[in-house]
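S.K.: Once you scroll down, you'll see the structures, which are given as structure tokens.
Just so you know, all these numbers are worked out from the coordinates, no wet-lab data involved. As the structure is a prediction and not an experimental result, all values here were calculated from the model. Cβ atoms are built from the backbone, for glycine too; each structure is taken alone.
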Structure 1
Amino acid sequence: MLCIEQLRSGYGRIEALHGVSLEVRAGEIVALLGANGAGKTTLLRTISGVQPTAAGEIRFEGVRIERMPAHRRVGLGIAQVPEGRQLFTPLSVEDNLRLGAWTRSSIDLTAELARIFAMFPMLDALRHTAAGALSGGQQQMLAIGRALMAKPRLILLDEPSMGLAPILVDQILTVVADLKKSGMTVLLVEQNANAALAIADRGYVIETGRITVSGDSAMLLADRRVQSGYLGV
């Protein structure tokens, strides 16, 4: 579904991605692991089009998209849940969800909202509450729901458990696993490497803008470099 070859990107004259190559197959959860500043968020932003590509290729379902504007990538079926949620905090839960569907010209918003509220019943009870008044876990559910309103086939999840209590982390990662069961493809950046690999099919380790290790989740969990660097073993 997603094929990245020799991708380079950066900020001004500072290059953050140095020839990254990876792939995500349809129906997979792929985890992207790495320390702070390794390039994980930059990679997701470059895939979604928020961050410009300096060199290399991004193919989504065979179509080159690295020069395509971000809104057209959403239209093709790519949605990102950004680090830190980035909700429209003065607006209500329902209005945030409606904004997630802005690229879809002809949809039944009532039916789409019902679909998201069925997935996150807690949000239904808070639909008229300002997003800024929600707890961290509720905000993360809203951020995921907003992305799902675009009906993506590939969802880019950036640190969904950041700042959440352990019980909420379990809830959010259960939601991610359920997305796969519904047919969604997920590229997951997650600080909790153990939890991410527990639900992922495969993973990549990125260090200072380069992919250094890759493999299926069981292999990565057994890899000494991954254990010492990311699993606390």
Structure 2
Amino acid sequence: MGKSIIQQARGHGSLTYRTRKKAFRIHVSYPSGEGGGEVLKLINVACYDAPVLKIKIDGKIFYNIAAEGMYEGQKIMIGKNAEIKTGNILPLDSIPVGTLIYNIETVPGMGGKIVRTSGLSARITKKDNSGVYVLLPSKKEKLFNQGSRATIGTISASGRKEKPILKAGKGWHMVKAIGGRIYPRTSAVKVNAIDHPFGSGRGKRIKSKIAKRWSPPGAKVGLLRPRRTGRRK
């Protein structure tokens, strides 16, 4: 009797391989309006690796990732006339060159999409008629629309990875909270033949495999659309 291998079962999206909904109970976004707001609370959310701010502005609530040094009760400003201060949200065109920013919109009004991991920040390098250039944490420079918004500062929890994980169970629960059943990871040849195309590894003499371009998820293992194969001469 046939059986779907692990990659196919995960791609099907069953409850077994799906991250719990509770991890995504809060959605980080930017408000549509401008004005002054207040940080009501710092929240721990499972799907974000930095604290999340609960902010109230004009009677409405929105959530943003916390920057280093922010605190409950802090006043923030949103809009092009806001002060260049940690936690304030401004369009890129209103932020001076050299300022550290995070949670940057790729399209104006869509909400922050990049630079959202703990301890990271990007830096505005230059401006011209085509837009605003930002140096990302990957050391690559990217061009953004002048109206895209970002938050001033560096994301908090930069020391998150410094705390040692003394027990394997602690690490298992940390990954389980956000990643579903993808931990611990193991090599393909260690699993059963029914669970992976490389499974069992009889003799462990593994030959390279080139997956066909339109293979289903379970069969797409090995070399995926390689530009070339074989030894270099």
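S.K.: To which of 1, 2 does the computed value -10500 (helix-only ellipticity at 222 nm (-39500 (n - 2.57) for each DSSP H run of 4 or more, over all residues; to 500)) belong? Present the calculation step by step, with values, prior to reporting the outcome.
M.R.: Details: 1: -10500; 2: -2500.
The structure behind it is 1.
S.K.: I have 0.35 for FRET efficiency 1/(1 + (r/R0)^6) of positions 101 and 189 (r between Cβ atoms, R0 = 41 Å, to 0.05), calculated from one of the structures 1, 2. Which structure is it?
M.R.: Numbers: 1: 0.95; 2: 0.35.
That value comes from structure 2.
S.K.: Moving on to the next point. As an exercise: Rg and Dmax of the Cα atoms in Å, calculated from one structure in 1, 2, equals 17.2, 51. Which structure is it?
M.R.: Details: 1: 17.2, 51; 2: 22.7, 68.
So the calculation was done on 1.
S.K.: A follow-up question, please. Output the label of whichever structure in 1, 2 has the greatest value of relative contact order in percent (Cα under 8 Å, 6 or more apart). Don't skip to the end; give the middle numbers.
M.R.: Working: 1: 27; 2: 18.
The maximum falls on structure 1.
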